[in-house]
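Student: Listed after this line are the structures, all set down as C-alpha cells.
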Structure P
Amino acid sequence: MKISIVGRKIKLTDAIKNFIEEKIENTLGYINNIVWVQVVVGVEKKQHFAEIIAHIGHQTIKATAISDDLYSAMDRVLDKIEKQAKKYKEKIVDFRKISDDNTDFTALPLVDDIRFSVVKNVPVKPMTREEAVAEMEKLGYNFWLFVDKQTKQTQVVFKRYDSTYGILLPEKR
C-alpha cells in the first residue's frame with residue numbers, strides 16, 4: 001500500500017508522519033487490495049482538518065474531518081474511513097458468497113411446464129401504423145398485431161415506458 005501524506009499550511013514533522021502512517025496501517029491494514037492512500041492534513045482558520053482518500057480495488061473512498069487539533073481530526077477521519085472500508089469489505093464478502101453459491105438450475109421450469117391462462121384468436125386487419133396505435137390505445141393494450149396496408153407485412157406496435165411507440169418487424173432467418 002502506497003501512502004502519500006501532504007501538509008497544507010502546516011509543517012509535517014516525522015512524528016506526525018509516523019503517527020499518520022501507523023494509524024492508516026492499523027485502520028486499513030486488513031484490506032488486501034488497497035492500491036494507494038492519500039492523506040491531506042492542514043490548518044484553515046485555526047481549525048485543523050484531515051482528509052483521507054483511499055483507492056481500494058475498483059472503488060475510491062473518501063472522508064474529511066475538522067477539529068481543534070490535528071490528532072483529533074485524524075482520529076475522526078479514521079473512524080469515518082474505517083466505516084466505509086468495513087462496508088466495502090462486507091460488500092466484497094457478500095458478493096463472493098453469492099457467486100460461490102452452487103445454484104441448482106434443474107429446479108427451473110422447463111418449456112413444457114409453461115401454462116397459458118388465455119389463448120385468443122385475433123383477426124389481423126390491414127391498417128396503417130397510426131390506425132394500429134389508435135386501436136391499441138382505444139382498447140387499453142400495450143401492443144397490437146396488425147398487417148401494414150402498404151407493405152402487407154405483419155407488424156407489432158407497442159408502447160414503451162417513456163410513452164413513445166415501437167414497431168416489431170418480423171425477419172426471416
Structure Q
Amino acid sequence: MCKILVLYKSKYGASKKYAKMLKEEFSCDVFEIGSYNFSGIKKYDLIVAIGGMYAGGVSVMKYIRKNIRLLEDRNIIIFAVGASPFHEKEFEAVKEHNLKNLPFEIPMFYGRGAYDETVMDFKDRTLCRMLKKSLSKKDPNTLEPWMKAFFEADGGSYDWTERSYLEPLIGYVKKYADSIKK
C-alpha cells in the first residue's frame with residue numbers, strides 16, 4: 001500500500017480545502033506544512049505539497065527547499081493554487097520559476113482557488129489595489145488572461161475550488177501507487 005502525506009500552506013482556505021479533498025480520496029495523512037516535523041517524512045512513499053501562488057511563487061516551495069536533503073529520495077508532487085483560470089503559458093513560467101535548481105524532478109499541477117478582498121490581510125488587499133491601479137492604465141486588448149480574471153473578480157467574493165482540478169493529480173497518484181505494488 002502506498003503511504004501518502006499531504007502537506008499544505010493555506011492563507012485563505014483554498015489549499016486546505018484541496019488537502020481535505022485528497023484526504024477523502026486517499027485516506028492519507030494531512031498536515032499544515034509549517035508545523036510538520038520533516039524528520040518523519042521517510043515513512044511516506046509519496047508527498048503532495050499544496051500551496052497558494054503569490055506573484056509567481058508557490059508558498060510551499062520554501063519548505064521544500066529548506067528540507068531538500070530529507071526529500072531527495074521521496075516522490076513529491078506540487079499542487080499550486082491560484083485565483084486565475086489555468087493558462088498554459090503562465091503556468092509553465094510558474095513551474096520554471098519554482099522548480100529550477102532542484103536536484104530532482106517534481107511534477108506540478110494547478111487548481112483554481114478563491115478570491116475575496118474582504119478576508120485579505122491589509123498587505124494583500126493593498127497590493128491588489130495597487131496592481132489594479134497599475135493594470136487599469138494598460139490597453140485592455142494587451143492584458144494577459146490572469147490580468148483579465150483579476151479585473152473580473154474586482155470586489156467580489158469567489159470560490160472556484162472544485163474537485164475536478166484534482167483529477168490529473170489523482171490520476172498521477174493512482175498510477176504511481178499501482179507502479180509500486182508491482
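Student: Here FRET efficiency 1/(1 + (r/R0)^6) of positions 60 and 116 (r between Cβ atoms, R0 = 25 Å, to 0.05) was calculated and came to 0.70; which of the structures P, Q was it taken from?
Tutor: Q
Student: Hey, another quick one. Of the structures P, Q, report the one carrying the highest value of distance in nm of label points 7 Å out along Cα→Cβ at positions 4 and 132.
Tutor: Numbers: P: 5.8; Q: 3.8.
Largest one: structure P.
Student: Volume of the Cα convex hull per residue in Å³ computed as 282: which structure among P, Q?
Tutor: Numbers: P: 282; Q: 123.
Working through the options, I get structure P.
Student: Right, another one. Out of P, Q, choose the structure whose coordinates give FRET efficiency 1/(1 + (r/R0)^6) of positions 92 and 164 (r between Cβ atoms, R0 = 41 Å, to 0.05) equal to 0.55 when calculated.
Tutor: Details: P: 0.55; Q: 1.00.
Answer by label: P.
Student: Here's something else I'd like to know. Which one of P, Q has relative contact order in percent (Cα under 8 Å, 6 or more apart), as calculated from the coordinates, equal to 12?
Tutor: On the way: P: 12; Q: 22.
Going through each structure in turn, the value belongs to P.
Every number here is computed from the coordinates shown, using simple stated rules; none is lab data. A quick note: this is a predicted structure, and the numbers were derived from the prediction, not measured. Cβ atoms are built from the backbone, for glycine too; each structure is taken alone.
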